Structure I
Amino acid sequence: MKISVCGKGGSGKSTVVSLLAGAAQVRGLKTLVIDSDESNSGLFRMLGFKDPPVPLMELVGGKKSLKEKMSQSDVLTETKISIKNIPPQYICKKDGLMLVSIGKILQALEGCACPMGVLSREFLKKLHLDENEIAIVDMEAGIEHFGRGLDAEIDNLVLVVEPSFESITLAEKIRSLAKEMQKNLWAVLNKISSESLASRLKDELEKREIVAIGVIPYDEAVFNAGLEGNSISQGQSTPQTEKILDFLLSKTT
């Protein structure tokens, strides 16, 4: 199964990705996390890796080379990509958890992130998962990934919603785009401080035909890990995330 995690910037997408990856490991799944957010640089730390992998952008010759290949039908030469065939410098591995990164914006005036979007789309399209393997994608913030077609090969879309009007408004737009692509979309509420707040958010989402499948509470362990740049440890978010993952695993396409 390929799961993408999307939402407003700052809603906690990377946190939810890390929590879902931990839950998948508990379930005994080989878990590949795909960092497709060109602006967030700390996902590898949240997952417990000391260093990030070499970006896949370098595997295809860097941004300049990829721009030249963007008009071709095949950006990557392989017709099918298996996790076991990804060269070791481009993938971090630890106890069944794996991480690849598409690429990052590293300097001023280097141009748009379109080549990274193309590479993400092609990688997701050609990625072949064996039995007992799962891929979780940390999408860029906002909705541009829909326009780039990154979600075409995704089985389930997880929309992270925080308690803000902007997050709810964006959720409505994402629901519309997911419906156009005939993709399953499920909401996860994040940074929730009370049951009454969760109930209020669920009501607002229901008005927009969005189903919330889980609530991740404000978790001091998660907060401290983010503040200190450490991996996310077990906390009160863990059992809720495991329930969310079990729900997603039951929704095979």
Structure II
Amino acid sequence: MGPVIDARQLSHEYPDGTTAIRNITLTIEEGERVAVIGANGSGKSTLQLALGGLIDTSTGTVEYFEETTDAEDVRDRLGVLLQDPDDYLFNTTVREDLEYGPAQLGMPRQAAARRIERLADRLGLSDLLDRAPFRLSGGEKQRAAVASVLTFDPDVLLLDEPLGAVDDRYRERILELMTAHEGTVVLFTPSPDLVPEVADRVILVGQNGSAVADGPVREILTDGSLLRDHGLRPPTTVQLFDGILDADAVPLTVSEARKYLSREMR
């Protein structure tokens, strides 16, 4: 096992002069579950575009799988979900959108069809496959976009707010697909509450677009001062148990909190 993404000194300035990310260096190892968190406007989405090879940054380099700095050489190994699902849904039907990625990468049609069928069933898309994407609701579009990234089973998932407008029925299913993915998952989100369900490492991007912290989930998410200094609140359960339990015992998720309270009430 080794790094799947090795980014060095990434900075990016848009044509209007806005600096989105500043001097970010990070390494993502094979099989890691990483959450990149930051307030809205901190540059998370720009960082995702840079790591996914979808923009040429102003400075810095990104190496993929210790073999190339050209993302196009490994495009079939990178699954990039942008924040806006409409960026993925451009064909006549949802089915055609889900078939597009596997077809471009030369996946056998029968294998692609089986995978699409499984994902459609899991994400509640089976009855929507022959519908025009523009006729979907916001949540349906989000689920279809998630499915489109998963159809070719990439080695690395770079997911920008994958839950979007998804309701609770499918939120858990998408989380299960993310955690079951056998490769590497990098989640970009402004929500610390979501992080413990997906990741074991957190990279915090500050409001000036630089990486201000990188460490284990518990270490970062229980540091209320650090998060608030950069425009975020700790997870809800951390706020509830703050001052009651030590940081190493604070529940990070509702499930952990429920188990703790169940033990205490016996």
Structure III
Amino acid sequence: MSIKPERVFVLGIDGAMGSAVRDGKTPNIDALVVDGTVSYSAQAVLPSASYQNWGALLHGVGAEKHGIDGGNPISEDVPWPSYLKVLQKAYPHMTCALFSCWNPINQHIIEKSIEAHRVSLPDPELAVSAADYIRQHVPDLFFMQFDLVDAAGHAHGYGSKKYFEQIEINDSEIGQIIDAIKDAGVYEDSLIMIISDHGGIGTGHGGDEPECLDIFWSARGPGIAQGVELGSQISIKDTPAIILYTFGIPIPDGYDSVITEEIFAKEL
């Protein structure tokens, strides 16, 4: 491929329905959408819950394969390593930073063997800490998970006023991260993705309702098509293969990911 990013930032919003991100007041997310490729109905895997879907996003397979939960962390010898592990193996110089409000991502879903700066804090503190870190260290591999949209859904209902208010707060926090990336001078040569893991219905999730399965998925950066809106052909488990393909790295045989060509600029 002729155009490859230098680094990748994945920003995750737990519990964000695709339609809610589309309809909410999210100027920072919208600015990235204009500059790249987006889906408001990308598909979560079943069950539509966090262990299963953050596992799918990181490891390229559905929950029936990766089996990750609180009592079963990812093993180092599975044929579906995280894209972080694959990239760090291909490029040992790549530095990694992992900022997650929901600590099981760092403890159970991402391999312990990855050399990384790992932080777990509540969303507002997490955003400040991550932005400061990016300005000072400019990581090559960056993963972040915000949790309070999902918490608002459980407490007040998915699609409620409080839920939308929290999406707007997370958009502002994402703006802090984007500003830090720009301040570090690496915005143009970075792959930046914003992705949710699942939605919800009522005050819960886990089922096959569209409100639970339709998630937000976006990408912008070198080699990514601009102004393209995709539908439900994108699955959360396609994400790691798409990242590796963008970097020109072979996709592990164990992945079940599918590459959607419309994501990429025609010159690729």
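A value of 38 for relative contact order in percent (Cα under 8 Å, 6 or more apart), calculated from one of I, II, III, originates in structure III. Each of I, II, III could give mean projected area of the Cα convex hull in nm², but the derived value 15.7 comes from II.
Read the figures in this text as sums done on the coordinates, not as results from a lab. A quick note: this is a predicted structure, and the numbers were derived from the prediction, not measured.
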